[in-house]
Structure P
Amino acid sequence: MKLQGISKHFPMFMRRGTQHVVVWIWRRYIGFVAWTSKVEFQGIENIDKNRMLGFWHEDSYCMQLLLRQLQKLEKKVHVIVTAERRGDYIAEMVSRYGAEPMRLPDGLKMRSFLKDLKEDSKQSGLTLAAAMDGPNGPYRKPKRLLFMLAHEAEKSVVYVRFLKKGMITFPWRWDKYRVPLPFTKLVCKIDYFGEIAKDELKNFTEYATRIFGEDIRWEEQGE
């Protein structure tokens, strides 16, 4: 059972304590990986103000390495995080690296959140990051949200991914979650896609197939 799942049976103050301990362990580990490994950021200059960063949910933990680097470069990123309990851990984690979590609610609150998110994303200088197939999949099937926000805000899209080296993968999870290993070489590749046109957003499947190529998994979803 996951630590997050165990903690929900505790009183709130104990849950918070468990959360802080788990986040502390996660941060210590990612710091150890960064210290012992060679981490290469290819194209990090593409991450600038007024950009939208898209990554796969499987790289949620690996993204901490990028956030650590962006913090050193004094580049602040807003990250869309689920409002579920597990999102509390992620929000605390990204906050420690200078990022600003934006909680994505479910149900009736979603409409008002999206309205506010559209307005926030238009802010000059705001850089927003989101898991393109999050929060619950399907695996590597990109959703329109980040691209819609980029189009309406007239901002460019940047594609962030970690090449499959020095990783341990959890294939039983829907997102095939990956954790970087210490004493290895890790490569974070960052590509600039530019702005998305209205026609590209309208024909999103065709657009995504063209820009992502073999990285997406339409066939696994029966498309």
Structure Q
Amino acid sequence: MSIFTYLSFAVSPLVIIAAVFYLKFKFSIKSLKNITNAIVWGAIAVIVLVIGNYLVELVWHGNLKNMRRMAFFVFVITAFGSEIAKYAVLKLQFFKLKSFQSPLVGIIYGVFISLGFATIATILYAYGIVGTETKFNDLTLFLYTFPLASFTLGTLMGFFVGMGKLRKNSFIDGSSAIFSSTFFHGLFFFCFITQDKRLLIFTAIGFLIITLTLIYKAIKLSEENN
């Protein structure tokens, strides 16, 4: 691998550091214990992705040329497997915290879980430990953009889980969190497999709009509740 590829490993940690500094400046957070736990648990959740890839290799022996198999691998094994693991962390480890009372808090935890996941997953993709049978159009570009896409996925996940806290009906919002993040995770992954640069550009624009819109909405809801 080139030095440029190795440098991609630093993207997630740098985004994490920037987000931590912003939160400390904006909200004067004194303890980073929960945020640190979110990052660590997000990193641990990568185990689900590794197991999913191993099972696919065990059953299909690397034969993913069939379109249905590839779609199953992308949207079920990779996207759904990754997002259900992150959802489990968010729901089981942080949802019951007293501080978890709004979509904004959900986004904060969701983003750090997702970035923790991306920190390890990026390395695994680079070394071919996961995604070994996918033919990326540009692996280096994928490695650099995956952490940024993960920020959006964490925002989606956290917003809907947080909405479940507000409306006291976590099933519908939990389902929305899982399936929306799964769809966009799969779409992002699919852009690189199909080598469709136009689709990737539209997806990137969509991710930016979704992130900004949900964060703005979460902030407004927090202000209204206070």
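Out of P, Q, which structure matches -12000 when helix-only ellipticity at 222 nm (-39500 (n - 2.57) for each DSSP H run of 4 or more, over all residues; to 500) is calculated? Matching structure: P.
Computed over structures P, Q, percent of Cα pairs over 22 Å apart reaches its largest value in P. Source structure of the calculated read-out (FRET efficiency 1/(1 + (r/R0)^6) of positions 34 and 74 (r between Cβ atoms, R0 = 25 Å, to 0.05), 0.20) within P, Q: Q. When distance in nm of label points 7 Å out along Cα→Cβ at positions 162 and 178 is computed for each of P, Q, the one that comes out at 2.2 is Q.
No lab work stands behind these numbers, since they all come straight from the coordinates. From a predicted model like this one, the values you see are computed outputs, not experimental measurements. Cβ atoms are built from the backbone, for glycine too; each structure is taken alone.
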